Structure P
């Protein structure tokens with residue numbers, strides 16, 4: 001199973017929803033909260049091209065935010081991405 005990294009921030013309802021979805025699916029993940037880490041936010045932007053939260057990275061592939069996570073889950077792609 002690929003490693004899963006979820007980038008979050010404080011007081012983020014979409015981050016809470018993403019964590020709940022991953023937990024319901026039994027997906028273990030590393031959470032990196034960048035609420036007070038401007039350097040980490042800059043690194044995330046360089047790595048993913050995104051500056052919004054949450055951001056989900058599976059292995060070395062950026063999936064995107066909550067909308068992309070929900071779509072991948074509904075379409076059955078989430079399991080495929082995790083299996084790589």
Structure Q
């Protein structure tokens with residue numbers, strides 16, 4: 001292993017190579033996911049709503065409910081602001 005200024009060159013090169021391979025795999029997976037959303041759209045599903053459903057399914061029920069409640073509060077607050085601006 002070559003040590004240049006405290007950096008082990010071989011280790012760094014190996015780590016960077018692994019990261020680069022993983023980034024390539026990530027691109028392939030992202031393309032695969034896009035294709036599934038395209039397929040869903042062709043079948044009449046709304047991909048934006050599906051993306052939100054995927055995000056929500058990652059949350060536990062309590063966290064999902066908290067976010068829903070907070071969203072309701074924000075919407076009501078914004079409706080009040082919009083009504084005040086219209087007057």
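Only the coordinates and a few stated rules stand behind these numbers; no lab work does. Being a predicted model, the structure only gives us computed values, none of them experimental. Cβ atoms are built from the backbone, for glycine too; each structure is taken alone.
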Point to revise | Of the structures P, Q, the one that 0.5 was derived from, the read-out being distance in nm of label points 7 Å out along Cα→Cβ at positions 18 and 50 | key: P
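I have 12.0, 34 for Rg and Dmax of the Cα atoms in Å, calculated from one of the structures P, Q. Which structure is it?
Values: P: 12.0, 34; Q: 23.2, 73.
It must be structure P, since only it matches.
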Point to revise | Ranking P, Q by FRET efficiency 1/(1 + (r/R0)^6) of positions 42 and 66 (r between Cβ atoms, R0 = 35 Å, to 0.05), the structure that comes out highest | key: P
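State the single structure among P, Q that was used to calculate distance in nm of label points 7 Å out along Cα→Cβ at positions 10 and 74, giving 5.1.
Values: P: 3.3; Q: 5.1.
Of the options listed, only Q reproduces it.
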Check your understanding: Out of P, Q, which structure matches -28500 when helix-only ellipticity at 222 nm (-39500 (n - 2.57) for each DSSP H run of 4 or more, over all residues; to 500) is calculated?
Key -> Q
